[in-house]
Structure P
Amino acid sequence: MIELLAPIIAFFGIFIGIMLKKIAEEEIKFGKFGARYFIWMKRIILTLLIIAIVHFSEDYLYLLIGIVTGILIGIFLNEYFFLGLSIASSFANSNMLLITSSLIFLYGLPYGSIFRKMRLNHLMLIVILFFAPLLLLLFNVNQSLFIGISAGGLFQYIIRK
């Protein structure tokens, strides 16, 4: 039962990041150097998340196919889809779920902090993209394939942003 709260708690990192932005507005300046540290923090957290989820993969052929697919899909989708996919694929292992949800929570802190304006439609899109992959838990799917897709998509965001 407690495992079902992990995605919800992980997603609240965005809201805490937004609150941190409101508290310390003078620390977050969007000028020449302001958001650079937050972008590097996001890259480091995504790198740690990719390493963590790939470590728990069991079938490397599906992982490789998934990584290539994720890199191609990552061009079109928001990174929160791949974060939701990684947390959905981590329900099979409780250690992986703890690590994944913790890193997603930490990723939400800089992500929420560098929002310039919070638009409700953008936030609703992020909520839908994050929680939609959890529907995969209803089906018996190959975990390594979805770990690969999420790793490839997140790798696309490390390179791009």
Structure Q
Amino acid sequence: MQSDVSACCTLMVEEMPNWGYSFTAYEEDRMARTSGRELRISPKAAREICRHIHRMKLSQAQSFLERVVRKELAVPYRRHNKEVPHKRQLEGWDAGRYPVKAAGKVLEVLAGLQANAENKGLDTERLRLVHAAAHRGRVLKRYFPRAFGRSSPNSEMTCHLEFVVEETG
């Protein structure tokens, strides 16, 4: 009986995905990291947010994202800016948007990152984002029924987020 239970438990462990990180220069004593996997947000919006908050202090990035959620500040769109309207408040860049859903999910992941840093004993006032990355995740394929027995694809993109902070001196 016990062998069946242990075989079942090892089977469940083997089925779990082993996510890695794209950041390789990780130092255990002065850095903390976190990731959000298969988030239902736009990879394009997540990429632009990550590009903008990279190298910011953690508290500064969180306050910026809170202002994006309230639609007070726009995120500059540097790569995915075709037919993106201009925003007056952006300095040095014209095109921008308010990706509210993506900013909210990034805020949740950054809250987990701050908790990881506190758990490791790092000073949260001196944390700087040294790695912020967004990768495309799995595509959730669905179909929308149409007239005369036809259907149209209705795909939903997912996104992986990775963040690493370092305690600066």
Structure R
Amino acid sequence: MRYPDKLMRVPTATTRPMRPGETQGVGHFFITEKEAADKIAKGEFLEYFKYNRYLYGTLLQPVLDALKIGKDVLLEVDVRGAREVLKVFPDTITIFIRAADAQELRQRLIDRNTEQLADIEERVAYAEKELIAAKKEYAHLVVNPTGYPERAIAETEHILGIA
């Protein structure tokens, strides 16, 4: 996806295996468990958590590099991650983007065909808990309906003032 010149997406670091069609540094930085442990020990993560056997997190340096050149930074984090980001960057705009409902999310994950059914059910349950917290903690909630991503994009751009 192309982002406006003012906005830079910082990929999430993860220890999960690369899926077919993914590219290192586009969407994710794929790292080993050892690399993740070293980065945690050195304080190189802005936020991180272990989910579904794998570590996911935001490396601090790419965020600082983007801010240094005047970019606004787009991060894909869960509610816990957003809490950590807000501790360091309290002026962060929080937008929770979600499927219309749990069944729609479940079907998207099934259609993607990258996870086992048990993992999908775990993700859906986690998403439902996240939504409860997000309703209390996030500044904005945006519904991303299946088949109409342009609606969520337009609403998000409006919130960010880049529409």
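Coordinate-derived values only; no laboratory data. Remember, predicted model here, so these are calculated numbers, not experimental data.
A few notes on this one:
- Origin of the value -13500, where helix-only ellipticity at 222 nm (-39500 (n - 2.57) for each DSSP H run of 4 or more, over all residues; to 500) was derived from one of P, Q, R: R
- Source structure of the calculated read-out (relative contact order in percent (Cα under 8 Å, 6 or more apart), 32) within P, Q, R: Q.
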